[in-house]
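The structures come next, written out as C-alpha cells.
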Structure P
Amino acid sequence: MRLLQLLCFCLIASNSYAQEIPISDDSGKAEYKNGAAIAGLTKQKLYDRGVAWINKYYVNPNGVMKTQDAEGGKIVGRARYKLSRVEDKGRVNPNAGYVSYQITLQFKDGKYRYVIDGIRWEKPSYYDVSQWADTTQNNYSKPEYTSYIEQTIKYFDALTESLESYMKIGEAEKQDDW
C-alpha cells in the first residue's frame with residue numbers, strides 16, 4: 001500500500017511542474033539558442049568539431065547537413081525525430097508523426113553558437129510545437145500534447161547537452177600503446 005502511495009505521489013510531483021518549450025521573443029515560435037566561448041580554438045577548429053559532432057550524433061549526417069561553409073564558419077542542417085502517443089489502456093502507438101527542425105551552428109575564433117528553430121510537427125500546414133501548450137485550440141488533448149511537449153523537451157535537452165559537451169571537449173584522443 002505504501003509503495004502505491006509513493007508511486008502516486010511521485011507521479012503527481014513529476015507532473016505538477018510545467019515544462020515548457022522555449023519560445024523566441026522575436027518570432028514567438030519554439031527555439032533553442034545558446035553559445036559559448038572556448039578560448040584558444042580557431043574558427044576552423046570549432047567548425048571541425050561541429051562537423052565531427054554532427055557525424056557522431058546523427059545516423060545519417062550527410063542527409064542532415066544542408067550547408068557546410070568552413071570559410072564563413074557556418075553549418076546548417078535539417079533533421080527530424082519520431083513522436084509516440086500513449087493511447088487507451090496505456091498502449092504506446094509509435095506512429096504519432098514527426099517533428100522536424102533546423103539546426104544552425106556558427107563559429108568565430110574562440111566561440112560558437114547554435115540556433116535550433118523551425119521546430120514543427122509535420123502536418124499539412126505549418127504547426128509550430130509551441131502550439132501544443134495552447135489549451136484553447138480545437139481538438140486540444142491535454143494528455144497527448146503534454147506527452148509531446150515532454151518528448152520534445154527530452155529530445156532537445158539530450159541534443160543540446162551532447163552538442164555543448166562535445167564542443168567543449170571534442171573527440172577524446174586515441175592512445176596508441178605501440
Structure Q
Amino acid sequence: MNCKKCDHDSACNREKFGSPLCPFCFHLAPEDKDSFSEYVGEKIDGFLLETFRKHFNPGEKQKKGMIKKAIKGNLMSRAPFGYKIENGELVPAENSREIEEIFEEFLDNKISLRQIAEKHKLSVNGLKKVLRNFTYLGKIKFNNEIYEGNHQEIISSTLFNHVQNQLESRGIK
C-alpha cells in the first residue's frame with residue numbers, strides 16, 4: 001500500500017484517519033483531522049525524502065537520552081518492588097527486607113517458586129523478575145548494559161550471584 005502523502009511503497013505503512021502513511025510521513029502528520037487533510041493534500045515527491053528516510057529513526061533520540069540517564073546511575077522506569085521514589089531518588093521502601101527474604105527462600109530450595117510468589121503476593125513471573133533484577137545490587141541495567149546506580153543496594157552481590165547460579169542450574173528462565 002502506498003503512502004497517501006509521498007506515494008512511497010512501504011510494507012510498514014501506518015494509518016491515520018483512514019489514510020495509509022509511510023513511517024516518515026506518519027511521524028510528521030498533524031493530530032487533528034482538518035490539519036491532517038491539508039497535510040495529505042500537499043503532495044511531495046517520495047524520491048526527495050529518501051535521504052531523510054535512510055537516517056530516520058524516531059526512537060533513537062529518546063534511547064540516547066535514556067542511555068545517558070542510565071550512565072548517570074538513574075532508573076529508567078518505576079520503582080521496583082522493595083524500593084520507592086522519594087524526592088526523585090530511588091530509596092529502599094519499608095518492605096525492602098522482604099527482598100532479601102525472597103532471595104534466601106529461593107536458595108533454601110524447600111518451597112517452590114509458586115509458594116514464594118504467593119507468600120509475597122507476587123505472580124511467578126513477577127518473582128522471576130525480582131530474582132533477576134540488578135537494581136537490588138545498586139545497579140541499573142538498560143539496553144543489555146549494566147551501570148553503577150545512584151541508589152542503595154538491598155542485597156549483597158554474593159547472594160545475588162548464588163541466586164543467578166541456582167536459577168541457571170534449575171533451568172528457570
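Here, each number is a calculation from the coordinates, and none is a lab measurement. Everything numeric in this text was worked out from a predicted model, so none of it was measured. Cβ atoms are built from the backbone, for glycine too; each structure is taken alone.
Assuming 23.7, 69 is Rg and Dmax of the Cα atoms in Å as calculated from a single structure, say which of P, Q it is.
Q
Which structure, out of P, Q, was Rg and Dmax of the Cα atoms in Å, for residues 43-106 alone derived from, given a value of 16.1, 54?
P
Computing FRET efficiency 1/(1 + (r/R0)^6) of positions 27 and 83 (r between Cβ atoms, R0 = 30 Å, to 0.05) gives 0.85 for which of P, Q?
Only structure P yields this read-out.
When relative contact order in percent (Cα under 8 Å, 6 or more apart) is compared over structures P, Q, which one is greatest?
Ranking P, Q on relative contact order in percent (Cα under 8 Å, 6 or more apart), first place is P.
Just checking, which of P, Q has the largest value of distance in nm of label points 7 Å out along Cα→Cβ at positions 99 and 115?
Structure Q comes out on top.
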